[in-house]
Structure I
Amino acid sequence: MLQRFFIFCSGADTQILATCSNGERNKYAGIGATVFFTAVMAFIASGYALNTVFDNIYTSIFFGLIWGLLIFNLDRYIVSTIKKRDNFKSELLQTTPRIILAIIIAVVISKPLEMKIFEKEINQVLLEEKNAMTLANKEQLALQYTPKIQSLNQDIAALKTEIAEKEAETNALYDTYISEAEGTAGTGLLGKGPVYQEKREKHDAYLAELQQLKETNGVKIADIESQIAALNTEYESVVAGSQPIIDGFDGLMARINALGKLPWFPSFFIFLLFLAIETAPIIAKLLAPKGEYDYKFEEQESVVATWVTQKVAQRKLLFSTDGELNQKIYEDIKNEEELYRYKKEKAEELLKLQANAFHNTQIKGL
């Protein structure tokens, strides 16, 4: 049962193989097993690759099954169409396009499995890329908010500088009227005279202005600080909103690119493994000598080709004979007077009918 299934997978003629030796059947069963298991590997590889795209196991299994059947049909077709010839060069020429197709199939099958085998290493590469993308994203978004925040901080610094300057002037006036009272500066008279009073009033006026300035600028600074806090909150919100996009950067193309950044040597040998599996039936059939099945298959083709050639020759002969007979018959008929008179009468009747019809049409037009 299993042997018959693998023979079916090989694409060989089961009726011819049934008349061959057991060794010949085993050879084609082995070829069919290679075709079958290649299709299974294609199903697994495509299922994994599609799962990274759809993120749904049932969808991945469905499309993976279709892809596996497609690869199975292609491999079966490739193997079944290779015919043994008496000339190795002609055999190599007919297998070259099939080998190229097998190489393409091997690449398609091996890549998803390479991604699964090196999944941990790929995840590490993707993590590093995501971290770099996160930092770059923050820096790029910061370019939209940093100038505004810096401008607002400069406004706060200007308001604080204004307060500091006013406070310095007020302190200077304080030192002035204290020195006047102590007699260490100004008039040099000890006591609180008119000059002292004047300087004290000027200081008190500056002190009142300083208090008013602190209140006014304090309100402005608080408003600016609230704007800065709002900008920072908005910046954090934008960064948080764009982070899921970066976290989701692990699709099929991203993983293929990450695989390309890993050392090529292990991936290359995995590719060679699948290339060997994919081309094994073709190379085996190419290098193997003609077997019992090949001779019987060639004999069957020869019988069919001979039969078709005979049928074509018979049709050509029948056509030429029939043409010669028809020509002779019509030449004999041409000389018969009775047929001539009959055709003349019919022609006269037809002309009369046409004339009558034309006459009736003209009368209706009047």
Structure II
Amino acid sequence: MRILVAPDKFAGTLTAVEAADAIAAGWRRRAPDDEIDLAPMADGGPGFVDVLHAALGGDLLAVTVRGPHGEPTPATVLVHERTAYVESAQACGLHLTGGEGAETATTYGVGELVRAAVDAGSSRVVVGLGGSGTNDGGAGLLAALGATADRPLDQGAAGLAGVTRMEVPTVPVELVAATDVDNPLTGLFGATKVFGPQKGVPDDRLPVLDGWLQDLAAATDRKVALAEGAGAAGGLGFGLLLLGATREPGIGVVAAALRLADRARVADLVVTGEGAFDYSSRGGKVPYGVAEVAGAVLRPCVVLAGQVHVGAREMRALGVESAYSLVEVVGEERAFADPAGALAALAGRVARTWSRESPE
């Protein structure tokens, strides 16, 4: 059989590349004659630049930017032909904040990455959104690119309280916001209410932060604040949309770069995965995107995940034949103590079910 292995990262344990290698290792132990094609994936969050660099080649431009709390932070911009790829998490990621200080964390460094891409001569800049520790509506990004306002834009969401005026700059390139979610900026399904808790925002502060972002929207463009993806990365999507960016699903950007549809077409089975497979995956996560590609070329798709929180009916709605839980098969202790070995063991069990070469 020909197996296409296209997982996302397993957050906190394995990168997408490490996950793909582990799945391949376990599968080969059970079905050594199967042909395995590795296609590590990303949805715009952490790993976005690494995955695209592996697929496209190009030049990596080293940049030092302002981190979410002002500290000098190393990052890279991938330049391939006239297109640059920026991974916002490198400048404002949750791994940099440690889930603290979301009210004052800034996306200024993301703007510096975009500026570096422009200075490098790029005519198109694709910004991957996801995994942020910020909640400033993209105000920091805008400040780094020349925006001015009657409130400070580089001091996180807290600096936006009472803002009434902003001058949005013009950026002389085509901008693309590659998002893994489609939430609006504010409200019940907005950036703060949905994603604030995972960034360390206490429940009693959520309405306050959401109010600051509502001030930002009122000072700029309420219609843009309602657009799909405006709430991505703590509202960083909103800042990019104000600059005239178009929105594309991050998984679509990566799938196109990796020629995923062509590779799925010649496979007998597509295997994907992520840390937690749940119904939110439909919002633009890797397993749903990979399953869509597999379904379009009439290939079955299965998911290997740390945990599975959807039933059979929901799986079918997501285009997935079966999903397998690492924690259920090997136990939580082993899953975290030896994630690569545990994932390889799970892949071996799945190969026993799906591979024609596997002995009973």
Structure III
Amino acid sequence: MVSNITPNWYASVMGTGIVANASATLPLQFPGLRVAGTVVWVAASALLIVLTVATVLHWMRFRATALSHHRHAVMAHFYGAPPMALLTVGAGTLLLGKDVVGEAAAVTIDATLWTLGTVLGLLSAVAIPYLTFTRQAGADDRAGDSAHNAAGDSAFGGWLMPVVPPMVSAATGALLLPYVPAGQPRLTMLLFCYGMFGLSLLASLIIITLIWARLARLSIGAAAMVPTLWIVLGPLGQSITAVNLLGGNAHLVVDPMWAHALELFGVVYGVPVLGFALLWGALAIGITVRTARIGMPFALTWWSFTFPVGTCVTGVTALALHTGSDALDVLAVVLFAGLVAAWGIVATRTFHGAIVRGTLLAPPASVPAPAS
């Protein structure tokens, strides 16, 4: 059962955790929503633990397979999923888990998961592009491995996975800002989060441009990979969330004039980016529906329908808070309804494929023997 545990399995933790996190701050807080969100956070936390144990066992018993993931042309990019899973569950612990474990414990858990997720996220943001930039296509091809052979038609949503974790760190770090000691530590944290915001934003813009160019000049690609188009919404929605949460807590660090400027920056940046996110969402819906009519097989890539949409929910919620816009409140609720529906479908299909049928956990055609 652990022979086929791959990094992209952590996308299920991301997709589950973002449902809980989005519910905690949704403008419409009806009775039972927080309890339901807490239950989902518990499920995400349990799934994170189970997957982490399974991954450790995978590395112990199928080391050759585990060591090959970073050379895989698609799988390598999903090394960004584990750090984002840690960060998402950590944020949920602070937002919802404090009702269960207490605020002090929640802060400690979140700080630990945030630190681990941030370190791993920065490593993925450097290591995976480095492997792509320094690829030796000829040698890899002779060895039967075309990993990181970035041809003109190879750009896809998964390329964003390694560079988005720092943006998630920026957004979730803003939640921890009030608990960081005042003075230089808190100022350092604020500046560090803005730095990660810029790091991830600029890298994401480059990759989104490449994806657009591929779609316009070449093709949509394989049906199973179409859901990864939704990943583009991730850095867009998460950047809106990050810049607004950081601006909202800036008054804890800088003087009122700068705090007001940073809060305004969140709105000035967030509204135009939201416009592009809605455009991309409309295109993604159209392409997904078109592909589904032809035939779109279920795969773990379907989790791309969840976390990116969830970041748009949190981003629109933050914008609504800073602008007082009723329209944005409504939009956040509509997006959340879509998120819950998508999560329900994907989670059910994943459970059926992994537990009932076992196809998602079935080993590849040939799996190296367990390490002795």
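Any read-out appearing in this document is the output of simple, stated calculations on the displayed coordinates, not a laboratory observation. Since the model is a prediction, treat every value here as computed from it, not as a measurement.
Tell me which structure, out of I, II, III, gives -11000 once helix-only ellipticity at 222 nm (-39500 (n - 2.57) for each DSSP H run of 4 or more, over all residues; to 500) is calculated. The structure behind it is II. One of I, II, III was used to compute mean projected area of the Cα convex hull in nm², for residues 113-224 alone, and the answer was 8.9. Which one was it? So the calculation was done on III.
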